[in-house]
Each structure stands twice: as structure tokens, then as C-alpha cells.
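Following this line, the structures themselves.
What follows draws every value from the coordinates through simple rules; no lab data is involved. Computed from a prediction, not measured in an experiment: that's the story for all the values here. Cβ atoms are built from the backbone, for glycine too; each structure is taken alone.
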Structure I
Amino acid sequence: MAGARSTLEDMVGFGSIYKGKKVLVTGHTGFKGSWLSLWLKELGAVVCGYSLYSPSEPCNFQAIDLEKRINHYKGDVRDIEYLDKVFTDFQPEIVFHLAAQPIVRTSYDEPKLTFDTNLGGTVNVMEMIRKHSSVKAAVIITSDKCYENVGQVQGYCEDDRLGGADPYSASKACAEIAVSSYMRSYFNVDNGAKVSTVRAGNVVGGGDWARDRIIPDCIRAWSSNNSAVIRNPQATRPWQHVLEPLSGYLWLGSKLIAGEKKIASQAFNFGPEKDVVKTVEQVVSGLIKYWPGARWQDVCEKSHKHEAKLLQLACNKAAICLSWHPTLGFEATIKMTIDWYKNYYQDKNDSYDFCCKQIKDYVDKAKHKDILWAK
């Protein structure tokens with residue numbers, strides 16, 4: 001059995017770096033958090049998840065029955081006393097912080113909740129990392145929207161100005177500033193935990209049913225034989241499969257836990273190749289090819305709720321410092337995403353195994369491209 005476990009870990013990347021490591025994931029019930037927790041489990045990590053609620057009904061967390069597969073704690077990152085208890089009980093060696101209020105449009109309706117969660121919750125996590133000596137490394141996930149979006153054509157670099165017109169974007173910029181302060185004050189390259197922040201663009205993939213996201217909106221409509229309502233078809237985004245940035249987070253985490261000083265206390269962008277930057281309409285058209293009978297309608301809104309037309313990241317730093325590169329093109333991203341949903345609606349009990357299969361297929365593609373983390 002030990003040999004089988006080792007073989008499986010080799011199949012899903014990163015060698016044995018996470019085997020037996022105690023890893024805490026905040027926001028593990030979310031879309032990215034659930035995929036990350038599953039991948040870590042398959043790597044042999046002892047995973048603890050901390051999250052307040054499931055983001056939707058259904059959701060990937062429920063579909064893969066993750067609650068029964070890892071250590072699951074229901075808690076709010078705003079509750080520092082309970083967060084402290086979990087850190088004390090579990091004694092994590094590595095922390096991946098994803099817990100957030102993640103929806104731009106919701107941030108207009110709930111600005112205080114958004115700032116309290118995205119800024120205050122991140123400060124609480126940094127306090128726990130500062131307090132608990134068991135933590136040797138941490139990856140703090142924010143967002144591409146932490147950048148002050150001025151509509152520039154070239155991608156935003158890690159040292160570009162932070163900011164945001166909407167409460168969500170501003171809260172993520174604030175979180176970045178707070179983490180930077182902690183890194184410079186408490187976690188320098190010689191002392192304490194090795195901490196870095198990461199920023200990724202629009203992430204898609206199976207198991208996401210969050211509202212106000214284009215692919216979940218389409219899937220909800222099409223699975224009920226309805227027409228999808230598209231509010232901004234010409235909005236342009238750098239679409240990437242969820243496994244793309246997660247491979248970057250895991251690769252960065254592995255280097256931090258190994259004690260590589262030169263990448264600690266820094267920020268990194270993870271995004272797709274430039275040819276994966278497409279309009280919403282192109283994404284919907286790509287999905288329709290794999291979902292017979294699907295249809296959509298344009299209901300472009302004139303709203304005070306500002307949403308940026310163009311968001312793109314420059315990922316040169318990740319390529320140079322981490323030797324990280326994206327694996328999937330646009331067509332593969334769309335097909336992997338729609339395949340997951342088709343499988344779910346055909347056999348809901350197969351979701352965990354299908355996620356594992358997609359991770360292994362993704363790692364195989366990365367190996368074929370000679371990407372370092374997959375070797």
C-alpha cells in the first residue's frame with residue numbers, strides 16, 4: 001500500500017514535499033479552496049480546512065464530499081479566538097489563505113462585510129502565523145483585482161500600483177498592503193515563517209456554481225434547459241483553469257517550506273498565456289460547442305456597479321523566479337471545464353474520482369511540456 005501511495009503522489013506532481021505535512025487551508029469550501037484541498041490530500045498532506053459556509057448549493061466541496069475526507073472546521077476568519085484554537089489544536093506547518101468574500105457585485109451591497117472579511121480576516125490569519133511557531137510557510141491568496149485598474153493593454157506587474165474602484169478590489173489591495181507590512185515587520189527572510197502573496201485572474205473549472213460568474217450562470221441555465229443571461233458579453237478576461245494557479249500556489253509553497261529565502265516576502269502573479277485572453281461571448285461560444293442545445297441572450301446592463309473591461313497579469317516574475325508556466329490553452333480550458341459538469345450531471349457520485357482524474361491529466365500535460373513542478 002505504501003508503494004501505491006507513493007506512486008499516486010508522483011502522478012499528481014511536486015514529488016514528496018507535501019507528504020505528511022500538516023497544511024491548513026482557509027476557505028476550503030470555496031471553489032479554489034476545495035480543489036486545492038483535494039490536490040493536497042492526493043499529495044499525502046494532512047489537510048485541515050477552515051471555512052464559514054459553502055459558497056453555493058451545489059458546490060464542489062459538497063460534490064466531492066470533502067468534509068469526510070479532511071479535518072473540517074466551520075469557522076469565520078473574522079473570529080480570531082476560534083481561529084487561534086484551530087491553529088493551537090492542529091499546529092499547521094503550511095498555511096494557504098483563501099477565505100474571502102469573493103464577489104465584486106456583492107461587495108457593493110455588503111461593503112463592510114467585504115472589508116471585514118478580506119482585510120480583517122487576512123490580518124487575523126497573519127496574526128496566527130506570527131503567533132504560532134509551527135507555521136514555517138504561508139501562501140496568501142488575494143486577487144488580480146488588487147491592482148489599480150487603469151485599462152492598460154500590457155499586463156499588470158507585481159510592483160504596479162495597488163487600488164480599486166469597487167469595495168472588493170479595494171479590500172484586496174488593502175489585504176496586500178497589510179500582508180506586506182507583516183512580512184517586512186515580522187517575517188523577514190532570516191526569521192519566522194516564509195510568506196508570499198499570490199494574485200490570479202479569472203479562474204474557471206468544474207464545481208463552481210457561485211452567482212454572478214459567467215460559467216456557473218451558464219451551467220445553471222443550461223442544466224435546467226433555460227437560456228443563459230449574459231450581462232456583459234464584450235468584457236475581456238484572462239480565463240484560466242483552476243488547476244493553473246493552484247499549481248503555482250503549490251509550487252511556491254513547496255519552495256517556501258524548503259526555506260528558499262530569495263522568493264520569500266514577495267508577490268507573484270499566476271495567469272494564462274496571452275492567447276487565452278478572450279471576451280465573455282467567446283467563452284460562451286466555446287462552451288456551447290460541448291453542450292448541445294445551449295443558448296444565451298445578451299442583457300447588457302447599464303449599472304452604477306463598475307466592473308473593469310480589461311484585466312490582464314504579467315507573469316514574467318513567476319517564470320523567471322519559479323520556472324512556472326501555464327499548461328493549458330483556451331480550448332483545453334473550456335473542454336476540461338464543461339467535461340466536469342457533464343460528468344456531474346450524469347453521475348454525481350463520481351465527482352471526487354473525476355476531479356482526481358483531471359488533476360492527473362493536467363499533470364501529464366505539464367510533464368509533456370517539461371514544466372518543472374510536474375517532473
Structure II
Amino acid sequence: MNKPATILQLVPKLDTGGAERVAIEIADALTKAGHRALIACDGGVLTQAALRAGAEILPLPLDTKSPISLRGNAWRIGRLIKEYEVDIVHAHSRGPAWSGYWATRKGNVKFVTTYHGVYKENAPFKRRYNEVMTKGHRVIAVSQFIAGLIKERYPEAQARLRVIPGGVDTAKFDPAAVLGDRSARLAQSWRLRLGAPTLMLPGRLTGWKGQKLLISAMALSKHQDAIVVLLGGDQGRKTYVQELIEHAGRLGVAERLRLVENVEDMPAAMMLADVVVNASTEPEAFGRTIVEAQAMGRMVIAADHGGARETIRDGETGLLFPPGDAAALASGIDKLLDLPLDLRITWGRYIRTMVTQHYAIAAMQDAVLNVYAEVLESERLF
């Protein structure tokens with residue numbers, strides 16, 4: 001971009017999630033490049049992180065799917081566009097995207113979307129609701145997997161499609177940067193046992209993330225001293241949390257299960273993991289926690305579908321297992337935990353090198369800013 005621009009990003013809430021963190025990382029890149037970064041949202045636990053990145057937070061009730069509320073938010077976004085002289089509106093979620101789309105159409109402002117999810121289309125209404133994520137002047141896909149899905153569902157969007165994989169801050173996610181007793185404090189609060197292997201599944205507590213599958217694998221693994229840490233908030237899913245506890249109890253592994261709320265210091269948390277698990281029973285669009293774990297030199301095993309097929313080279317930078325197969329997951333975990341310590345360390349360094357070369361956050365940030373420049377230079381709006 002040849003001159004300072006004002007970019008308004010839309011997310012429902014700044015809660016812990018890949019889309020929200022991407023919005024913050026883009027805001028950081030914008031402010032460092034001399035642009036103005038606005039984020040409209042309905043608050044959230046990552047608000048302070050966004051402010052530290054240089055974003056200006058504009059409170060807006062975007063955490064809704066109500067058609068009436070979406071129309072009301074379109075009017076509110078239209079006012080923000082005029083007040084802040086916004087050049088581009090960038091939507092990261094479907095509800096806010098509809099509001100942003102209507103507002104930009106009326107205000108003759110450029111519109112960008114990032115397709116962060118698989119977005120099921122098991123009903124005509126769902127297809128219509130999801131379609132807004134392809135209405136941007138540019139549509140960003142977070143992986144080749146998602147790009148292929150968009151081309152299949154919405155071939156008319158192909159010319160506007162740009163693939164920009166997620167990135168990881170390799171300066172923050174660096175084993176050498178985790179100093180002091182940061183990890184030790186977490187180990188103590190989680191009641192980890194000295195010398196016992198630790199398996200970690202980072203991700204919000206919801207069924208498709210595969211926490212129940214990992215508990216089942218836990219019971220099948222030959223490493224019966226291993227501790228499993230399920231790291232993520234339940235976002236009100238108390239019934240599901242109780243199901244996990246009861247499932248662990250039935251399998252006789254409840255005493256080795258740790259349920260941990262969201263942790264701000266993820267690098268220190270991942271330093272405690274011998275193996276990081278992604279057990280999602282449905283395909284991940286990208287799988288941010290995989291590259292974060294790889295940057296920390298951790299061994300990773302993930303379900304063999306979705307974005308994981310791009311971030312993991314099976315047997316080289318991690319292991320893949322058939323989705324939903326608890327026995328295969330247990331076997332893979334055993335294979336990793338059976339490796340000698342010196343081989344784990346050597347392999348971890350190699351894994352970190354690979355992720356630094358292919359998924360550094362700066363590459364993602366530069367690519368998004370290039371999309372903004374491309375959009376601003378374009379004559380065509382929609």
C-alpha cells in the first residue's frame with residue numbers, strides 16, 4: 001500500500017481461536033507498517049492482546065446470527081466506515097461478514113473475507129449463509145484444503161481466491177525463549193508427575209476436537225503413566241465437560257486426566273508436552289496448534305485429514321493417524337514416546353526448522369497486506 005490505509009476487521013468476539021488470533025496478527029502488521037487497524041467485535045478475552053498489537057477496538061454486538069441483528073449491525077458498520085474513513089472491511093466470520101457485506105455495498109467500500117472454517121452445508125439455508133464468505137473482492141483461504149473446498153462449492157469465486165496459510169510467531173514460540181520458571185509454575189498447578197510423559201490436546205472443549213477420542217486412546221496406550229492435559233475453555237459446554245470426566249472414569253484413567261482452562265502463556269505450556277495431539281474428528285481448516293507445537297520442537301500426531309495434511313509430513317515432521325481411530329492414535333503415541341530422548345531432541349530441532357521456513361508469521365502478514373494493496377489498486381468493487 002503506497003499510502004496509509006484504514007482497515008476495519010470484523011470478528012464476533014475476541015475469544016481464543018484461530019480467526020481471532022489472525023485478526024490480531026494482521027492488526028500488528030498494519031500498525032507497524034503505518035496503517036490504522038480497527039477491530040469491531042463484542043469484546044472477548046483477547047481484547048488486551050489486540051490493544052497491545054496496536055488495534056483500536058470498536059465495541060459492536062457482532063456475536064449474533066439473528067437476521068434482524070445482522071441488518072442492524074450493517075447500519076452500525078456503515079456509520080463506522082464513514083466516521084473512520086475506512087478503506088477496506090475484512091470479515092473473519094459469517095455473521096459479521098453479512099453485516100459487513102451489506103455495509104460495504106451501500107458505502108462503496110472494498111470488502112475482503114477470510115474463509116477460516118469448513119462450514120458445513122447440510123441444508124440449503126446453510127449454503128446460503130456460508131456463501132457470504134466468498135463475496136469478498138478477495139477471498140483468503142487459510143489452506144490449500146480450504147481453497148479446494150471453495151473451488152468445488154463456489155467455482156465463480158476462483159479468480160478472487162488467494163491462499164494464505166496461517167503462521168506462527170517463531171520468536172514467541174521458541175524453546176530458547178521460555179526462560180525462568182514459566183513452565184515449572186504451570187506443571188505444579190496442573191499436578192504433573194515428575195518423569196511421567198505428558199500428552200497435550202490444545203483446543204476449545206467441544207466434541208469434534210476429539211478430546212473423548214484421546215481419552216479412549218489413553219486407556220489403550222501401553223504408557224499407563226502418561227498424563228493427558230486437555231487445554232482449552234469449555235465456552236459454557238458444561239455437559240460436554242461432564243461427559244469427558246465420566247468417560248475417563250469408565251475407562252479407569254480419570255486420575256491421569258487434567259482439564260485446564262485457557263492459558264495465556266502457550267509456549268510455556270507446550271514446553272511441558274512430550275506429545276501434542278490434534279484428534280479432531282472433522283477436518284481442521286488449518287490447525288494452528290500444530291504449527292505452534294512444531295515451532296516449539298514438540299512431537300505432534302494429528303488426524304489424517306484437512307489442513308493437517310499440509311502442516312505434517314507423515315513420519316518426517318509428525319505422525320498422522322486415521323480420523324476417529326482410537327487404537328491407531330494410541331499406537332502412534334506409543335511410537336513417539338518410545339523414541340530415545342536424544343532422538344526426540346534432534347527431531348524436534350528439525351521440525352522447528354521446517355515450520356520456521358514454511359509457516360513464519362511474517363509471511364502470512366506480508367501476504368495479507370499484499371492482498372489489501374491489490375484490492376485498493378483494483379477498479380472493480382464486486
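Side notes on the structure shown:
- Structure responsible for 57, 32, 26, with Cα extents along the principal axes in Å, for residues 184-319 alone calculated and labels I, II on offer: I
- When mean count of other Cβ atoms within 10 Å over residues 168-175 is calculated for each of the structures I, II, the largest result comes from I.
- Which of I, II yields 3.8 [distance in nm of label points 7 Å out along Cα→Cβ at positions 56 and 136, calculated]: I
- Source structure (of I, II) for distance in nm of label points 7 Å out along Cα→Cβ at positions 16 and 360, computed value 2.8: II
- Read-out distance in nm of label points 7 Å out along Cα→Cβ at positions 152 and 352, computed value 3.7, structure in I, II: II
- Comparing mean projected area of the Cα convex hull in nm² across structures I, II, the highest figure comes from II.
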